[in-house]
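Student: Several structures are given next for inspection.
What follows draws every value from the coordinates through simple rules; no lab data is involved. Since this is a predicted model, take the numbers as computed values, not measurements. Cβ atoms are built from the backbone, for glycine too; each structure is taken alone.
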Structure 1
């Protein structure tokens with residue numbers, strides 16, 4: 001009888017020290033570092049700050065969450081660092097941005113990662129991007145832009161990013177757009193837009209949420225999905241032969257802003273982080289914060305689904321699509 005009681009006590013102790021207890025032990029007193037692929041102030045950083053303000057509350061053990069900005073090459077620098085330099089222990093995550101995985105799928109020079117092999121934690125949800133133009137130009141619609149006799153300047157990140165590729169697709173469809181490359185972050189593009197250094201930008205609304213003065217100076221004229229009433233869709237205005245390229249590039253909107261980790265994170269830590277992310281996404285305090293900065297609310301994408309989506313996107317990207325995207329990036 002004494003042995004039976006002892007075994008029962010041991011069993012109860014093991015249950016109490018099961019997965020949640022082990023998770024609390026793992027994260028208790030530790031710091032979870034989140035590497036953001038852009039400078040402070042832009043759309044990606046805005047998303048990252050909203051997530052990191054709340055995520056730690058839902059991880060057993062309530063670790064401290066620290067943000068590290070590592071801008072460069074439209075998020076590529078941060079993903080390369082995550083893969084090359086970060087231990088796959090579940091204590092470092094990345095929020096690289098929107099277009100980095102496209103660069104990985106087409107295997108551009110300087111890419112040290114395969115997007116399919118990364119560990120996906122979750123995404124706040126799909127977003128809508130639009131071509132925003134300064135109202136001072138007098139342009140009020142995409143048709144008005146096409147009829148304009150002089151070129152307008154669109155600020156962009158790298159040549160392969162969606163900030164450059166979509167304006168190039170619009171230019172190929174007859175819009176007088178000149179793409180100005182070389183901005184290191186969306187925050188820098190938005191600053192250039194605010195100061196009149198460029199006339200337009202292809203971006204999401206979340207970056208404008210922190211710049212109310214700029215939001216009053218620009219207007220959308222074409223969009224990736226039906227968010228703004230009365231605006232044409234990109235798919236309807238680009239040339240038919242470019243629609244497959246558009247599908248690849250605008251996967252950036254479908255994925256939103258993914259939260260990732262290095263390949264090889266232990267299954268237990270992966271499950272903990274994914275569960276914590278989904279719990280956070282359902283939290284009313286987080287949702288209020290997310291709405292304030294124009295993040296999607298109510299349709300988060302679970303990490304396992306993101307991983308499946310990435311595998312499907314990589315499989316669907318044919319050599320012909322890659323070749324056409326490279327031509328656009330080269331200005332051909």
Structure 2
């Protein structure tokens with residue numbers, strides 16, 4: 001029997017416990033120690049693949065690059081979703097750098113100034129919490145969006161800018177084309193608000209930060225955590241397609257809350273890796289029967305389940321909050337209940 005035929009697989013679940021719900025991920029892993037054969041190596045700023053057995057250096061194939069990029073982006077989105085779900089932020093910031101004070105085209109200089117500013121706040125106020133998302137302007141220069149908590153307006157150095165959020169506000173650019181700017185004077189807002197259906201953020205005061213010495217700032221209060229998180233998620237998946245200069249797609253403080261995680265072995269020594277959703281062990285699991293969301297990622301053979309913590313506690317006590325008839329009907333129609341989605 002060769003090594004391939006003797007290879008077995010274990011079925012695991014990773015449990016991530018959030019404030020109101022728990023996320024279960026079911027997946028297979030090879031039941032053997034994986035020997036690392038290749039490692040990335042940097043040569044004159046370019047990335048190559050080093051064969052650890054032979055010492056041979058080669059270029060990465062396009063397929064390898066795309067697979068690595070896809071896995072990296074998926075990890076980024078999972079981490080971002082976990083942090084947003086576990087933390088409440090109070091303020092939304094935008095930091096823009098002034099070309100008169102810094103070379104905005106120098107990415108490293110811009111990032112060093114951003115980091116120095118954030119480090120100074122953290123040193124002065126350990127309660128400061130943040131998530132930062134870098135983004136490029138149309139001119140190719142970086143600015144930064146932040147979600148923050150843990151500081152009072154006085155500690156942040158906020159002053160009223162005289163502007164308010166306004167979703168219908170527009171301004172002509174240099175070519176004379178009207179573009180959305182999302183803010184206006186308080187006077188204009190009061191005169192025109194009766195002509196529009198107001199959004200939650202309309203009329204919210206826009207502040208400036210007096211402690212930021214490198215350029216321009218806007219800060220507004222987060223009035224809807226759900227809407228803010230939804231905006232950030234869409235923004236990250238759309239705008240942060242590359243780690244580019246800064247190596248990370250977003251940054252966050254070490255004092256953020258993270259979900260408690262538990263990894264469990266729930267099945268051992270499978271001779272092959274069947275589709276997880278076809279396993280009787282999975283079909284009969286009350287966690288899945290009572291879930292409020294079931295998602296199957298066929299590319300990675302990963303099943304992800306969301307369940308309310310209250311329901312989860314009832315199941316752990318041996319109680320299934322479904323009647324026998326509902327339970328049987330669920331099992332009969334299980335094959336049609338899975339939503340195909342990326343995890």
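Student: Please compute distance in nm of label points 7 Å out along Cα→Cβ at positions 68 and 188 for structures 1, 2 and give me the label with the greatest value.
Tutor: Structure 2 comes out on top.
Student: For the read-out mean count of other Cβ atoms within 10 Å over residues 92-99, a value of 27.1 was computed from one structure; give its label from 1, 2.
Tutor: Structure 1 accounts for this read-out.
Student: As an exercise: helix-only ellipticity at 222 nm (-39500 (n - 2.57) for each DSSP H run of 4 or more, over all residues; to 500), calculated from one structure in 1, 2, equals -12500. Which structure is it? Display every interim value, and only then the final one.
Tutor: Numbers: 1: -12500; 2: -8500.
Answer for the origin of the read-out: 1.
Student: Supply the structure label, taken from 1, 2, corresponding to log10 I(q)/I(0) by the Debye sum over Cα atoms at q = 0.22, 0.23, 0.27 Å⁻¹, for residues 124-163 alone with the calculated value -0.86, -0.88, -0.93.
Tutor: Working: 1: -0.87, -0.91, -1.04; 2: -0.86, -0.88, -0.93.
Only one of 1, 2 returns -0.86, -0.88, -0.93 for log10 I(q)/I(0) by the Debye sum over Cα atoms at q = 0.22, 0.23, 0.27 Å⁻¹, for residues 124-163 alone, namely 2.
Student: Tell me which structure, out of 1, 2, gives 44, 30, 19 once semi-axes √(5λ) of the Cα gyration tensor in Å is calculated. Don't jump to the answer; show the numbers that get you there.
Tutor: On the way: 1: 41, 20, 16; 2: 44, 30, 19.
Computing semi-axes √(5λ) of the Cα gyration tensor in Å on every structure in 1, 2 gives 44, 30, 19 only for 2.
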